[in-house]
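What follows is a group of structures, each given as structure tokens.
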Structure 1
Amino acid sequence: MKVIQTSGAPAAIGPYSQAMVSGSLVFTSGQIPLSPESGQVTGEDIKAQTLQVIKNLEAVLKAAGSGLAKVVKTTCFLADMGDFAAFNEVYSQYFTGKPARSTVAVKQLPRNVLVEIEALAEV
């Protein structure tokens, strides 16, 4: 297994890595809308936060030798299922290969953000 760490995405805020590569697969940790430079939450609405999450996820995947086009499964966490349609507007622009996906509403996300996404991709 190989630990993935990149400055292109926020550093882990706990005892975990940004991603792990095992064999031909990369497993990312959940990404939230933090700026890699400042560590602060970026965006006040679901669309802006989703865009930052995807940028962070893309940086982690790139560091692992993968990319958004190689994602086979995502798990998406929303603080409010009322944001589902707006979330999908942004998500669908970047995950054009339509990977398998689970989307669930959760009571609360770290730093009170609106969205978190984790991914499983081919390397």
Structure 2
Amino acid sequence: MIVAKSKEEKFLTEISDGEHSIMIDAPKSHGGKGAGLSPFALLEASLASCLNITLRVYAQAHGIELGPVETTVSVTRGDSGSTFEYSVKLPEGLTPEQTKRLRAALKGCPVHHLFKNPVNIVEKD
């Protein structure tokens, strides 16, 4: 569970899972000071980090020596829905078969699955 607490500065918000915390802020273009990730950047970060971790877990489980992986995600919002686009930069030295298997493993990312299905938002009292 995540808890969000307002800070004194306009729109600055601390979010915490009880063990770790980060600051979230509205971008300057929307009245914030840009003192932390924006809420949309946090969504992009969730998918980017999950894709990155998924690849590394798969590589470890299958004995693939995997160096640094760079994952980039952006979201575009539209009237009929949102589109997440991602790219993954794998390290050099992988065989074509390893590359193919790693790219297929991306489909196992839990956040990727979450975003592919309908999402409900329900207020609890």
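Structure above, values below:
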read-out: Structures 1, 2, by distance in nm of label points 7 Å out along Cα→Cβ at positions 55 and 79: label with the highest value; value: 2
read-out: Computed 33, 22, 16 for Cα extents along the principal axes in Å, for residues 63-110 alone - originating structure among 1, 2; value: 1
read-out: Identity of the structure behind -7500 (criterion: helix-only ellipticity at 222 nm (-39500 (n - 2.57) for each DSSP H run of 4 or more, over all residues; to 500), calculated), options 1, 2; value: 1
read-out: Computed 16 for relative contact order in percent (Cα under 8 Å, 6 or more apart) - originating structure among 1, 2; value: 2
read-out: Read-out Kirkwood radius over Cα pairs in Å, for residues 47-86 alone, computed value 11.4, structure in 1, 2; value: 1
read-out: Which of 1, 2 yields 3.4 [distance in nm of label points 7 Å out along Cα→Cβ at positions 31 and 71, calculated]; value: 2
read-out: Which entry (1, 2) yields the derived value -0.45, -0.52, -0.60 for log10 I(q)/I(0) by the Debye sum over Cα atoms at q = 0.13, 0.14, 0.15 Å⁻¹; value: 1
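Only the coordinates and a few stated rules stand behind these numbers; no lab work does. On a predicted model such as this, the values are computed, not experimentally measured, just so you know. Cβ atoms are built from the backbone, for glycine too; each structure is taken alone.
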